[in-house]
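Please treat every number below as a calculation from the coordinates, not as lab data. Everything quoted here is computed from the prediction, not taken from an experiment.
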Structure 1
Amino acid sequence: MRAPVLYDVRIGHLRATPVRRSFEHRSHLWLVDLDDVAAGELGLPRWLAGQARFEAADHVGDPDRSIKQNVVAFAAEHGVDDVARVLMLAHPRAGAGRASHVFNPLSTHWCYRADGSPACVVAEVHNTYGERHAYLLHPDEAGRAEVDKEFYVSPFLTVAGRYRMSVASPGERVRVAVELHQDGERVFSAWVSGTGRPATAARVAALALRRPLPALKGSALIRWHGLRLWARRLPITPRQTGNRVATSSPAARLAALVTEVLGDLPLRIRAWDGSEAGPAGAPTVVIRDRRALRRLLWDPDELGLARAYVAGELDVDGDLADGLSRVWALVRARPPRLPGWRDRLRWARAALRLGVVGPRPAPPEAEAVLAGEKHTTHRDSDAIKYHYDQSNDLYAALLDEHMAYSCAYFRQDPALEDGDYDITDAQRDKLELVCRKLGLQPGMRLLDVGCGWGSLILYAAEHHGVHATGVTISAQQRDHVEKLVAERGLADRVTVRLQDYRDVPVPVEGRYDAVASIEMSEHVGQEQYRVYAATLHRLVRPGGRVLVQAMSHPSAPGGGAFIERYVAPDMHMRPTWDTVAMLSAPGLELRDVESLREHYDWTVSAWARRLEERWDEIVGLVGVAGARIWRLYLAGGGLTFREGRMGVDQVLLVRPTDDGGSGMPPTRAGWAL
């Protein structure tokens, strides 16, 4: 029988001890599909619609949401996150305005999965003090379930014992029964049992005339029953405060909002008051301060989340990368919709109840603030200083022995290695691969544009006998390289200059034999990329090779609000095919492209492990906020490469001679490791 259904029922209560007393009365209950309730589609004419008013304020959860949304959120809070359909057995609110009334000693919610199989039952208990509490049940095949009593219902019963419930799925007949057992004996029973018929307009009208206020009769009988027990001098258990339903907690309200936006709740939530909601075992988002939510009110996007995380107002207890992955999976499956005015009004009311409305909080001090026009030499210098001049000691703690801050080259998945092959080996192999692709031979001259801490120029000079020049606009990087050059006795073969790439001249000896630029092009900017490409072409001799290793992003050139404000301001990535087109435009010829996407995931994972292993040291170098920026950056960065939302490629080009010669070998065998 399809809902809505009207059940003609008998409702009974029995107290077994210490005084035996019972009552039973006739009534009727509705079985409704909560999707129909939310849509206002119970099939009644307008003049009868008031006989089937089911309001969220009368049931479990947030009154600003639908009953179904609250039931689904409650189930998810208790680990059942696949509820698709909910049937509710309950009295509707009867009467009009302030004279209206509803009382449901027990509202029963049968929850089903999308395939129709039972997921759980939510039994919602109300007392006569206006309080309510919900229990999540997992009935057996006969509909039987047990749960500990947690809620004050009657002044003549303690908050102790165990409920035995019968909640078989409703059909032509319905029966719901509850027994309370304390100290090994049954002390109380309640039941509802009856036969159902479709809720046609004629039947609803007839019952409205015969029983205009069905819930009121039940409420009155319960109170009369209580007075008779009081007259018999039964001991009274004082009512404790704080019995309000758990789903009105801050965590549950937030869980309901997240579920509405994302369609599911992938993470557990712990609010500032200690309340929790969400699936057990999932990473837990810890909201330490209401200010985190205020940031999201002003910036309901990645920027608001990033600021709250950097400020320490929001944290993740568990695997941060796993948490980010769960959220992103939901966003892919169901992109968040723009809220309508009704949603915004409801969310505003929720924000007021949570106490998070207020002025826009100031950004954390760690946020980058750059002045001037993008990608001028002055602003580019400031952008590089923000990220790369934090501390040479910081990068020494995070990176490998080569101080290579770019994607490594792993000869195989590190998960399959025996443990002897680590990030230092993979970075060495990357440097060797670059040198082989460039065809370096002793005596050749190499230019590294954006040389970082000198890993390539030092390696190429020591292992391939070249004369290497590196340029950087980071003074700390320049100082680090000069120190290593002196320590290793390479002053006759390695030169490093504090110089913008646009200002690099052609040496008096002539153009360079090879030019490399490893993950520097991302800092050039879209506006200057043609200048960058023309510079590489200008500085390499005919027949010389150019290798550019560059990250790519198809939809967020800057990497997103967090990266743009806290990691690499003014960064600009482009799809690989755009990079190739721009590099080729001045006259360079494309010869090879190799994707290293998975390698970057493995690289970032190694950096993240070092961050956690040396957390206290790194906090001492850059502060708690700085260390948190790195933690979020590495967790999110590795995930974007793992899931294919970003890429990284080595692009090998050559400047042909006037007669078209390239000097390239016929196969890639010459640079295979």
Structure 2
Amino acid sequence: MCGIAGFLRFNLSAPNPNLKAISKQLHNRGPDCEGYYIEGGNNANEFYSGEWSSPEIKKALPPISGEEVYSDVAFVHRRLSIIDVSDASHQPMVSSCGRYVICYNGEIYNYKELRLELEKRGDCFLTNGDTEVLLKLYARFKESCLEMLNGDFAFSVWDKLEKQLFLARDRVGIKPVFFTKNDNFIFFASDIKTIIASGVYEPEVSINGLYLSFFFGIAPRPETAFKDVWALEPGTWLKIDKNGKETAGRYWEIPYGKPLLDLNYSDAVEQLKEKIAEAVEIRMRADVEVGSFMSGGVDSTTITAHASKFNPSIKAFTLGHPRESDLDEVQQAKLAAQSFGVTHIIERVSQKFYLDNIQRITLGYEEPFYSVSPNYVISNIVKKHGIKVVLNGLGGDELFGGYKYYQSYKKWLILRPLKGFVGLLKPIVPKRLEKGLELIQAKTVSQYHTAFFSKHRESDVRMLFGIKRKESESILSEIDRRYVGGKRFRDGFDALMYMDLKNYIGNHHVERTDQFTMMNSVEGRFPLLDHNLIEFAARLPDKFKVNKGVSKRILKDAVKGLVPLDCLYMKKKGFSFPLEKWMRDDFRDFVEDHISCLKSRNIFSSDVIDTWYSDFLDHKRSYADVWHLVTMEMWFQSFIDKGFLKDAE
């Protein structure tokens, strides 16, 4: 797992990227080594070492000189060594034929099996890692190789013969890649901070992207809150030639509309057991120690339980509060750890730690967010214990109906015929009930999901943004158009799972988890998001997932006897910070200072901002609405004002 960036010039008008600044910004993603590939200009060599390269690489390659180096093509790679930690797997890496150069972030978990297949075809290998396997696969099969991969990845390949750049991203979007492109060049990187640090892009707000991000805490991809910055969508690839001509394709789609599997329940449980075990086992492949996040809930304890079979002494990490035990699952996690016999590490975090690190956490979000996440904190703890790889239980709720809207969906079906009548009530219904009206008025299951998932009432957001955005279609219709189109779902659960993976997992969860783990030089792995497991879960009947009020039924039955019953059937809590309490006490000055600064920008309605804050103080409005305003100002300061670059100097 690494940090990558790259540049392709279309004409002489393109600026020169600051390669050293790019590498510096990617440092936390890859502190173990540094490498460059530069083509064009007066560069006699193509591969260069840097300040953070290993001693052997510095001996083998000349040092990069200067900062804004002229290049037609440039790759920057920062390495977090996990598989084949030797210098043999240094990147950027050139193919044995000399035609292709790869700059790769991620892991190909089935690389050993793929290597055997390539060796049968006559390929020889110089390394023991997955990078060389991926490079040889691309050399043979081009974009068709993507269908063979089981992994989390974002990578680029430069074809020196065709003068063509190739970019690809894994199926679910676990490894991010962003790009900015104009008539002169394309620049891509693992995060938006690096695009800004490159010097080729001046950060500017996309009002439309920012507006959309306010509903979900992140703009629906491929859009971002930055003008002219886009995310490469999960399961897709992009080719760009030296003249800027693009060719794009999709090699995988979230499964929907597939026929149900012809399985009885007991057989489905057995198959699920096997698939989870396989997904965990293949993600234990590493040449460094692997740990596990374990909150105490069913998903993370399931992953830890399976991982302990392959490494009985695995370290499991649990985050707790010093005094707020009702907001964590420490007791359940302790019980699970004792049952598995793993090494259990519990850390309790104070509000002071969070406030001290709040600027770094804002950098991890890269777009304004309505809450605070434990991912940065727990990743920081993992790093302090010397762990480079950590397993994560994300995916269980999305694949097996764990959220409450899977339970209430059938109630919505009953109420849906009343949506016309409910619309007449809208002018007289109290604000606090508007969310319920939006749910009932949703025309489709996917719109119902969007209404449930969105964090703010649409009328409030429109008033906040005023006339800065054209008032056209509703947010429900817009997300439907972007993600659903003419798709025909098998049933309601099929649609809900698709939207969960598309607009929640793929847009928000995995991207944010990657940002926070990699800020701490830790790689996150997600066994429950193995594409084979997703494709299996998508074809299970809904009664296997939710039945008689029991959510995630089949997952719980698959791990009975493995996970303690108290973890299986406890009330879902997860881990959360007492943010509202903090905002009214120790954070209050911080909140009010940032709200005042946001008003002074004259982008949003000051009257609306004042009303939101006043309503919050009177307990008439959610703390999340106000915190979103606070993080909006922090985002402006860090990114649009480029405060993070000044802090790094």
Structure 3
Amino acid sequence: MSEHAVHPVPQWWAENALIGADEYAVKYRASIADPDDFWRGEAQRVTWMKRFNSVKNTSFDAEDFRIRWFEDGTLNLAANCLDRHLPAKANDTAILWEPDDPARPGRTLTYGELHEQVCQFANALRADGVKKGDRVTIYLPMVPEAAVAMLACARIGAVHSIVFAGFSPDALAGRISDCESDIVLTADEGLRGGKAVPLKANVDAALEKVGVRRVVMLRHTGKDVPIVEGRDVDWADYAAGQPAECEPEEMNAEDPLFILYTSGSTGKPKGVLHTTGGYAVWVSMTHEYTFDYRAGEVYWCAADIGWVTGHSYVVYGPLMNGAITLMFEGVPNYPDFSRFWQVVDKYDVATFYAAPTALRALMREGDEWVKKTSRKSLRLLGSVGEPINPEAWDWYYNVVGDARCPIVDTWWQTETGGHMITPLPGAHALKPGSASFPMFGVQPALVDPADGHILDGANEGALVILDSWPGQMRTVYGDHNRFIQTYFSQYPGKYFTGDGCRRDADGYYWITGRIDDVINVSGHRMGTAEVESALVDHDAVAEAAVVGMPHDIKGQGIYAYVTTMEDVEPTEALRKELVQWVRKEIGPIATPDVIQFAPALPKTRSGKIMRRILRKIAENDTGNLGDTSTLADPSVVEDLLANRPHVAG
């Protein structure tokens, strides 16, 4: 692969960061050597109603499986996000909201105002019969009321289940049914990129398949929508007249906080269940240390609350730490490709945290969209959701950050609650594309996928975690056996991440992609991310996705989908050039057997490439593409099917 420079820790960061290189080494060693002592200290960041005595009571042993943290302590997470900051921060900004349309006014909620709105809505839920342990489905756009709804649930001990506001009625119905929710919080419409999203209509369609007793609807766009008498109520009317104080429910540390559904490789989506105490400690700590958060800074995580990143790093982590968190309703390319950077300038954003998919899309459009903005307020950049290829990393660092902002390339999962492997900006030299080093308390290991034995030193294998951490999911809602089978059966006694990983001679971890995205070509295992990165390294390529395909001789061949830069014509000459390019970058073993040019790749609304569909097309198994309801643009699939090259069997 092409060489990319290693970026040492800048002097300012080395001298001023919350965690420097020496402190990282000391704290990490302590977190592994004496986890009880380490986490007893970190748990002081939580205001406990009843102090815990037990810190860590965990075992991944199948005969004695348990994950319990701070299990005899009690707390309320909403109170930790709001009440404890009052009255000192009553007039300080909690949430900045930037609407989809920059011509519309934004909103600012102080900690005092947010507390009042949360209490009123929590009282309304209680008055409506919602009690501790009940599941509440939230299907809202990126508006401050989404955070209000989450915190109101947490305040009364209800378990929220947020469904991304781009999901179809079928996907919504399945999630309502699975968690046995009888109340849905929604809006008349959402707005994304100037287009209305029919949220209430989707709810009505979903509720033809599954029943609930209550729908609370926020009037966001003002569209006239049908109301079902006796079931549907207006958000403002629902909360009107409720007291501005609400006694927070005392929650055991192991009481459920939320369920969040994540796609399973097979079957129905998994309801990932997170509990209260360990999650609170984990997201507060990781938000502070990874982002080196300082009071008064504007922090922007550009994720939707429908994803775990929005839960942990738009709402709970920042608000626990008394931060100013920016919520963005819009998309990166509306009204133009400068939008992210215009928002950075408008609010003097210090930390910006986004997905590589969005960054690659913006990189494709050229540097001028970035350079017409100042971005001088930026201090730190972050990446989340998938491995960032070194080419996009370099662009992010040099063009967006003007070669002065470290990038925290965070690896974690819905299941982990928060950051697991990430550089800390004051502690670690940065290698473009590497997730770098484990967070405190995290014990990663590489195992041989064939026999599960642990691999030492510089090596490549399946990524597992050897011991529990406070933010770990506790179960799959309603299906504990699926939890055990999915995460603990492949390599007994270890949490299996599902990801492949390489560790270099310096101890840096490099995520190589999902294990099922590993291709076995003539007996050689090859991570698809490596081939994709080589393709994207070519000046003509904006994005690439690589999957395996059946091959009579090699077992598996390499099938590459390539989206070219805006001004590049996809030609047969370019196809041949790309084949030679990959051979040169990686070696002949990585030679793509098929390159299919595609104007776009099938992606979920969160920006993740739907590789399952790409694999089916590559295998010519197009009769059953499965559920495509979560795709942002289903027409992309039709184009791929229509233009699939003829491949000899």
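State the single structure among 1, 2, 3 that was used to calculate mean projected area of the Cα convex hull in nm², for residues 40-367 alone, giving 20.2.
Label of the originating structure: 1.
From 1, 2, 3, which structure was volume of the Cα convex hull per residue in Å³, for residues 256-415 alone = 188 calculated on?
Among 1, 2, 3, the structure yielding 188 for volume of the Cα convex hull per residue in Å³, for residues 256-415 alone is 2.
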